[in-house]
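Below, each structure is written out as structure tokens.
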Structure I
């Protein structure tokens with residue numbers, strides 16, 4: 001389910017994301033923009049395997065967002 005022109009149409013599944021993975025996330029306040037943030041995954045927060053906007057994670061800097069791409 002593509003929400004806007006910037007969302008990844010096929011975000012990575014939970015099984016593809018591990019602690020220590022380098023990722024690009026979109027934070028909730030930036031939905032609908034191309035203001036992505038890169039970082040290293042500290043915790044995987046989403047319990048399900050898939051989510052239309054991406055799996056929610058916490059980065060080592062404390063940012064929380066949904067993974068759009070793996071680096």
Structure II
């Protein structure tokens with residue numbers, strides 16, 4: 001019975017931890033959160049993609065500079 005008791009204790013701890021969701025300091029944020037519209041989603045996707053491409057190009061340029069100046 002020791003295994004069942006310990007599993008029951010773990011389950012109760014998890015249930016207690018998740019029962020407070022929406023009641024603490026982040027409750028207002030969770031209540032205000034909503035699903036983005038398709039236009040907002042595309043805009044976020046575009047900005048994120050441009051940031052990833054920019055960082056990749058910047059890293060490649062730094063790599064080329066170090067390759068051709070002999071700093072490597």
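Readers should treat all values here as calculations from the given coordinates under stated rules, not as data from a laboratory. Note that this is a predicted model, so its numbers are computed, not measured. Cβ atoms are built from the backbone, for glycine too; each structure is taken alone.
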**Prompt:** Out of I, II, which structure matches 0 when helix-only ellipticity at 222 nm (-39500 (n - 2.57) for each DSSP H run of 4 or more, over all residues; to 500) is calculated?
**Reply:** I
**Identity of the structure behind 17.8 (criterion: Kirkwood radius over Cα pairs in Å, calculated), options I, II** = II
**Prompt:** Out of I, II, which structure matches 2.0 when distance in nm of label points 7 Å out along Cα→Cβ at positions 7 and 63 is calculated?
**Reply:** I
**Request:** Assign the value 4.0, calculated as distance in nm of label points 7 Å out along Cα→Cβ at positions 23 and 39, to the correct structure from I, II.
**Result:** II
